[in-house]
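Quick heads-up: structures coming right below.
Just so it is clear, none of the values below were taken in a lab; they were calculated from the coordinates. Just so it is clear, the model here is predicted, and its values are computed rather than measured. Cβ atoms are built from the backbone, for glycine too; each structure is taken alone.
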Structure P
């Protein structure tokens, strides 16, 4: 069993929830043998932990503890805190707080609790992570992955914060710049998005298409519909699988009163969702 204590208002809790969801998803069928209880401190905090994996969702329970009674019984002081017990209900491991060793140690301890074979000694998992995180590339990848998951959860400001950390480490990364541009458009910071993608230099059509999409998206938000249409048509020509590109094109045509073109673009976007 794993008991997790989280706060919906704390950034470290959100990052911990993201890591835990990913780990449970990686457990596959092994997660079905694991009961997970997530104690949260307010009614809306349950949204912090929303597993999308069928396997990991099995046996997961959200417990509202706004009066901190359960927290008191467990003596919880630091958030997030994770408690893992083995199959005999003996406490195997307790982790208070969140750091770079959080995810690998939880992964190793859950494998240990479930009897899943692994190459890493659970007692050495924190040291392995330190080595893996030693390169700039590894840290950038970590921030990028976190940003993408936070974006999926609708936590755009936190996602932007993660992307900006990655950009500071590698200011020339096209992937990081594109992700930041899309996030900025997602919260309608159009001018900032344009400034970001204007600096992109790439020869890859997929990256060019994303840059054009972001520019067209931003121009549409700014009311420059003709320029937005031009950019989005270029984007959808380079990448015929861009759902967002066709959706934004539909919004442009709708704003221009071109109903038939708008419907065609929306239908194309919808068909891509279900491909």
Structure Q
């Protein structure tokens, strides 16, 4: 009975060491402004002893919603664990990030392990890295404008301070001042929409010409309810300059009924 027990003990001691390579985690996130993303890979042994052979594993990055060359630098190499590496030792895969100033959604890419040598690669073998956008939304502004009464259209430019990956919207509408609608201009209103990566929207306001000599008049274009943008200008003043000269009658002017005029009307 003692011999059998000793034999069984010898068999257990004689089992070969199994070396396991695996990801420490399956997902991580990093700010866009960081220099690198890091992914940990660990080696462990079945008996808890240091590894008795050399082992390695290959890795490579793959695009998700983030793209190599735009958001990160593609990486493809291998991790090498020499014989004698302590069990539960981790090595780090480092992937360089490419920052930008574009306000955009968070994006991700993948790091995959494959082709183990001298070890067993335990699934899952793909780690997802999420790049957290850290860029603020752009500002939207518009400048006051002055137009001649006979111009036909007053055009107000709504302009972004920088492109954005999101659609920008803002509500707008005209408000009477000393210039009144109708008579001096035509009321307009609606929602301006600036597509992703564009920076400009034009609000066209019809201006009405008349024959009255008058001073400069103004009305406003109001902006509100911005989306995906910081509203820097809430009100734009439009000034309409009159283009009508005074009516002058020279001495000796005669009307159709031959009535003589001798006065000058300013």
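P, Q: which one has FRET efficiency 1/(1 + (r/R0)^6) of positions 66 and 154 (r between Cβ atoms, R0 = 35 Å, to 0.05), as calculated, at 0.95? Spell out each step's value before the answer.
Numbers: P: 0.95; Q: 0.20.
Among P, Q, the structure yielding 0.95 for FRET efficiency 1/(1 + (r/R0)^6) of positions 66 and 154 (r between Cβ atoms, R0 = 35 Å, to 0.05) is P.
For which of P, Q does relative contact order in percent (Cα under 8 Å, 6 or more apart), calculated from the coordinates, equal 16?
Computed on structure Q.
Mean count of other Cβ atoms within 10 Å over residues 18-25 was computed and gave 21.0; which structure, P, Q, did it come from?
Derived from the structure labelled P.
Just checking, which of P, Q has the largest value of distance in nm of label points 7 Å out along Cα→Cβ at positions 74 and 114?
Top value of distance in nm of label points 7 Å out along Cα→Cβ at positions 74 and 114, among P, Q, belongs to structure P.
Given -18000 as the derived value for helix-only ellipticity at 222 nm (-39500 (n - 2.57) for each DSSP H run of 4 or more, over all residues; to 500), which of the supplied structures P, Q does it correspond to?
It traces back to P.
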